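Each structure below is given as structure tokens.
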Structure I
Amino acid sequence: MRTMLHLALGAALISAMTQARAQDDPTVYVVSYIEVVPAQKNQGAALLRQLAAATRGDQGGLRFEVLQRTAPSHHFMILEIWKDQQALDAHTAAAHTKEFRDKLKPVLMAPVDDRFCLTTFIAPLPPPHGKGVTYVVSHVDVPPPSRDKITEPLRMLAEASRKDNGNLRFEVVHQKNRTNHFTVVEVWNDRKASDAHELAAHTKDFRAVLVPLTGALYDQRWYSPL
């Protein structure tokens, strides 16, 4: 009983420290899911490349990455990192952003799903990645009462995974309006390194903790940079 109490108190303390760090860190992450009509996927990819090129000059942008899902290939993603909310607001109001959204509308299958996030467990950003890397984006959504129970396992997974062969980035962020919804962003040298990580002991240990806490499937998707 005493050990369980200590574990519960430790998890609550880590959760409180995590939330405090998130409040102090002004960095804003945006994860946007884009589904276009299958026959228009090339047009969607071209529009995303144009947006990325135009956004490189925006002030306060730390990273702006456009990705195409491995399968189905008419699914895309934008991963944005901004130094603060003011920088994101300026980008949102920019002419090239509005133009992109207007041109994208006719080829969309559904509205763009924008998720605004704060940092949970991140490391310093490396230089931009090359074309041959593999991105994996996963959602860890647990019921609100289970948030404290998954925070420490997420931290342990992130720290262990950054040491895996071929890992370039491993970040955990959480949504601003639903703090029990986490997004895990992984970048690997190639698919082989990603596949090896899936079989690692720390990955299996994390899944064993997660499954009893969530009633949803583990939403995990593979992407390539455009």
Structure II
Amino acid sequence: MKILLKNNKEEIGKEIASRIVELINKKPNTVLGLATGSSPITTYKELIKAYKEKKVSFKYVTTFNLDEYVGYKREKDSYKYFMHHNLFDEIDIKDVNTHFPDATNPLAYDKEIELKEIDFQVLGIGADGHIGFNEPMISFDSKTHITKLTKQTISDNSQYFESIDAVPKEAVTMGLSTIMKAKEIVLIATGKNKRSAIKALLAGESKECPASILNRHPNVTIYLDKDADPREN
């Protein structure tokens, strides 16, 4: 596991996007695992910039998103909308090559991923250590599944909704074992509210911190700013 300390989100986004562009140019049919939320936004902005500058094409790229809400009230509250708004609509990726987990048949997602194999998985991390929507105490063997969101996650995500009552109470998410099948994983953590989660991750495996399963993976890079780095005073 590598830990890279950067000055800010913008610096992190530029470096990760550069790595993705390099990978796609070497392997045009690259398979990406993508996250939503604030953590990957700067990465997506840099990918859009690279595409518009004709440095990369996403024509043959396939994507698998980590998760999707169950029971959202407005289309704009869905993660599918988020991805189209923040990335897909600005690049030349084919809609048929973008994938999201389906609450009506979660395990079918694992089969799709097994057939393709994710080359590069982007992760954020919750304040309680969740990745995807794998909440604390979830089995490390979990596959794609429907999960009830904790009060902490609902509160954290309420910033993206009209009110906390509008936040869906359930989601469908890649399981931890699904995430671990990616060939390479990067995790982004910025801000003081992520420091305790990173500290728990680095302390070793514990079901109380789902992200700590990453200690088992042979090719993980964690990108931090100073606020999120528990090694900083």
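Descriptive notes on the structure:
- When log10 I(q)/I(0) by the Debye sum over Cα atoms at q = 0.09, 0.10, 0.15, 0.18 Å⁻¹ is computed across structures I, II, the figure -0.33, -0.42, -1.01, -1.53 traces back to II.
- Parent structure of the calculated result 3.7, given that mean projected area of the Cα convex hull in nm², for residues 70-109 alone is the read-out and I, II the choices: I
- Which entry (I, II) yields the derived value 24, 14, 9 for semi-axes √(5λ) of the Cα gyration tensor in Å, for residues 134-189 alone: II
- Comparing percent of Cα pairs over 22 Å apart, for residues 78-173 alone across structures I, II, the highest value is found for I.
- For mean count of other Cβ atoms within 10 Å over residues 38-45 computed as 20.9, the structure of I, II it came from: II
- Structure responsible for -12500, with helix-only ellipticity at 222 nm (-39500 (n - 2.57) for each DSSP H run of 4 or more, over all residues; to 500) calculated and labels I, II on offer: I
Every number in this text was worked out from the coordinates using simple rules, so none of it is lab data. Everything quoted here is computed from the prediction, not taken from an experiment. Cβ atoms are built from the backbone, for glycine too; each structure is taken alone.
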